[in-house]
1. Which structure, out of 1, 2, was relative contact order in percent (Cα under 8 Å, 6 or more apart) derived from, given a value of 14?
2. For which of the structures 1, 2 does the calculation of FRET efficiency 1/(1 + (r/R0)^6) of positions 120 and 336 (r between Cβ atoms, R0 = 35 Å, to 0.05) return 0.25?
3. Assuming 67, 57, 50 is Cα extents along the principal axes in Å as calculated from a single structure, say which of 1, 2 it is.
Structure 1
Amino acid sequence: MSNLATKSPSTSQLRQRLDEMFPDLLDELAQLVAIPSVSSDPEHHDDLHRSAEHIRDRFARIGFDAEIHSVTTPEGIEGKPAVIAQSPRIEGAPTVLLYAHHDVQPAGDVSRWSSDPFTAEVRGDRIYGRGASDDGAGVIVHLGTARLLADQLPVNVVVFIEGEEELGSPSFVTFLNTYQERLNADVIIVADSDNWKVGEPAVTTSLRGNCVATVDVTVSDHAVHSGMFGGPMLDSVTASAMLISSLYDEVGNLRVAGLGGTETSDVEWPEDEFIAAAGMVEGAQLLGTGSVAARAWTKPSVTVIGFDARPVVEASNTISPHTRFKVSMRTVPGMDPHDAMDALVTHLESNAPFGTRVEVTPNEYGPGYQADIDSPVTRLLHESLEEAWNHPSVNIGVGGSIPFISDFQRLFPNAQVVVTGVEDPTTNAHSEDESQSIPDLKNAILAEAILLTRLRDQL
C-alpha cells in the first residue's frame, strides 16, 4: 500500500469487486464457524487461540501489521487473545477503528440444532452455524472491507477483534489502557448489533444497560413440616414468587421507581412480528404500555435468569426455608447503572412479603449507550447503508447491552462512536440454529467500504 491515498473507487466499482470476491468471503465465514472459539469454556482454550491466529493471518495477508495480544487485569483476571491489525500509515489521514469479536457462545443442546453448530451450512439465502452472525459476520465485514479497498484505503484503519465479548469483556478496560496509543482513533465503528429487518438497514442509536443481582429470600433457619406449620407460615419459594410479582403492575409495567424510560420509538414493531420473532406460545400477551419497540429498547425491564429451589424429584412435605434467584435488569439508555441498582435494591427490600428476610447482592453493572444521532459520522453511515442496501436506513435501539461502548467513549473522548451490525430478528444469536442473512452480510461489507471512502472528507 502507498503512503499516499489514491483516488477512491466509486460505489459501482466497489459493488463489482465485491461480487467477484464475495464467495471467498463467505468461505472465510464458514472457516470461522468451524473453529469453536467458546470463550466461556476452558476446554476451548486452544480453539480461542486458533481463532485469533486465523484472523491475524487473514489481515496480515493483505498487508496489515497484525498481532495477537492479551492482558492481565490488576485483579489478576487473565484476558483472552485479541487481534490488533493496522493498515500502512497514511500521513494526515484520519484513523478509523473497526471493532468486532471472535469468541462465540456455547452451542447448548446440540439436538435442538438442525445441523452441526460448528459446520456452516447454507440454506436458501442464510448461512447457519454458531458465530455465523454473532460475531463472525462482523469480523468478515471488516475483513471484506479491507480486501475490497486494498491499496485504495483513504484512511488509516485499525482493526480490533476482541476474544472475550461473550464473557462480558472482563479485561477490556485494561486492554484499552495498555494499547491506547495503538487503538486511538477519530472514528470507532462497532459491528456487533442488528439491522431493523432482513433487507432493511439500521444504525443502533441506543442500547439498554444491564445490572445483575442475586436475591436471597429466607423465612426460617431450617425446614419444618408443612402440615404442622403450613398456613400461618409462608414458604420461601412462594415468598420469592410474591417478591418477583411485585416488580410489575397489573398491565406489566415495571413498578421499580426512578428507572425512567420513554413510550415512543422511531419505528413501529408490530406485536405479531415481535411474538413470532420471540417464539411465544399461542395466546401469550405482551407486557406493558407504549410502543413495542420502546418497551424492548428504551424502557426498563427485569428478568429472572436463574432460580434455586428444591427440585421436584426431591420434593418433601416441608416448608422451604431459603430460596435464591438471580435477576437481570435492563436499564434505559443513559442511566447510571449504580443509580438503577440502588432503585432495584430499595424496591426488593421494601417489598419483602410478610417480613421475610430479603438480601440483595449486586453482581454486575453495565452502562447503556445513547448515540449522537446528528453527528456527521452517523449521518454519513446512514447514507452509506442506504446506498448499499438501496433501502432507507432507520435509527433503532437494542434491548441488549454492549457495556464496553461506554469505555470506548470514556477513554477516547474525541472519537465519534457508531454502532451497526448484520444481525436481524431471525438471527437467533445465542440460541440454536443461529444464522446470518447472506445478502445483508454482502451489503454490510459494501456499506462499510463506502463509509471509509467518504470519511476523510468529513473529518
Structure 2
Amino acid sequence: MGKQEDFVLRALEERDVRFVRLWFTDVQGFLKSVAVAPAELEGAFSEGIGFDGSAIEGFARVYESDMLAMPDPSTFQILPWRGEGPSTARMFCDLVMPDGSPSYADPRYVLKRTLSAAAEKGFTFYTHPEIEFYLFKDTPNAFEEPVPVDRSGYFDHTAQSFGSDFRRETITMLEAMGISVEFSHHEGGPGQQEIDLRYADALSTADNIMTFRTVVREVALSQGIWASFMPKPFTEHPGSGMHTHVSLFEGDRNAFFEAGAEYQLSKTGRQFIAGILTHAGEITAITNQWVNSYKRLLGGGEAPSYICWGHNNRSAMVRVPMYKPNKGQSTRVELRTIDSACNPYLAFATILGAGMKGIEEEYELPREAEDDVWSLSDRERQSLGFQPLPKTLYEAIRVAEESELLPEILGEHVYDFFLRNKRAEWEDYRIQVSAFERSRMLPVL
C-alpha cells in the first residue's frame, strides 16, 4: 500500500470519519455514489468495491456487468456540509473490469487516456472553467417559470444581496475541500451567478467541477433555494455557459506562448485552435449535450453560434484573450461554446483530442473574426467562411455520427452509448407538445 493510501487511512482515524463516499461519473455526466465504512477501505484500495455496471446508464452491457470502483486516494476530502460530529469523506474512483483492466465506459478513464496520449507528445493540458448557474427561490415546477432569487444584473453589488451570501458560503466550502476559486460575481441574468475555478490540470479540474456542482446544490438546499446548471432556463435571459480557458505546457513552458508572434500565440497554439475549429461540429454533441443546450447557443448574448476565432472577440467561438505583458505563462485560448451542464471528463477529452489533432496534422488557422459575428448578416458570415454550429441536438448527433475523430477519442463503447442516449432524448423532445404551441394555436385553431 502506498503513501497516499496510508495517509487516507490515518486521516480516517484522526478526523473521526464514519462514512466514506466513493464517487464516480456515468457517461451522461451524472454523479454516482456508494458509501463504505472506514474498516472496508483498506480492502477497497487493494481490491475495489464491486457493483453491477448494467444497472447504471452507459457502463456495461448485461453480459459484462460486473465492475469494480477503485478509490483514488489523491482525491480524499472531508465533506464540509455534513456538519459537526462524525465526519463523512469522499474519494473519486476509477472503474475497472474484474480482470483489472480499465473500464472503457468510465468517462474519467476517457480523459486520462487522452491526457496520456498528449503526455507522450510532451504536453500537459490545463483548464480554467468559468461556471455559470441560476439560483431559484424554490424547487422548480416543470409547468411554471422558475422565480429567480434576485433581480440583479452583471457584476451588480447590492446591499444584503442573497447571491453574495450564497457565493461566500459556497467558496468557503469549496476551499475547505482544496478547490481554489479565482473570481465570483453576479452574472447578467436575474439570480444568475458565476464562480471561476483556478487553473489546474484537466483531470483535477473535471473532478473539481463534479464536486463544485454538488457543493452548489448542497449550499442552495441549506438556504432553502434551488440551484440549476440548466443551459437556458429562461427565454428572455442569458443562458448558463462554462467558458473554459485552456493551455498546453511542455514542462514549465507554456507551449501556446511565443514572444514576438502575433498575439504572442505560438504555432502550436494556432494549430490547437485550428483543430478545435475544424472539428467543432463533431464535438458539439459532447460540449453541448442536452436538447436545451441549443436554446443557449441560438440565443446570442455570450454564447457563440458560428465556428470562428478572434483576438479578444467575445462573439467568436474561440477567443484569444488579451496578452498580459511579462506574463507569457498566462497565454491561453478560451472556448466559449461549452455549457456548465456537460460531462466535464468527456468535454475536456474531446477539446484536447481535437486540439492535438490540429497539432499532429499541422492544420492551418483560418482568418480571424474581427467583427461582432452576431451583428453580421448570414450572407456576410458566409462570405467570411464562418460556418454555423449545429442548431439543434439532432444536427449535432448527425455530425457526430459522421465523425472519425470522436470514436477515436471516446472509445467505441462510450461513443455508441452516448449517441444512443442522445437520440432517445431527441425523440422524447420531438414528440412533446410545448407551451409555445398551446399558447400560439389553441386560441386560434
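1. Details: 1: 24; 2: 14.
It traces back to 2.
2. On the way: 1: 0.25; 2: 0.75.
The read-out was computed on structure 1.
3. Details: 1: 85, 45, 45; 2: 67, 57, 50.
Clearly, the read-out refers to 2.
Values in this text are rule-based calculations from the coordinates and carry no lab data. It should be emphasised that the depicted structure is a prediction, and the values quoted were computed from it without experimental measurement. Cβ atoms are built from the backbone, for glycine too; each structure is taken alone.
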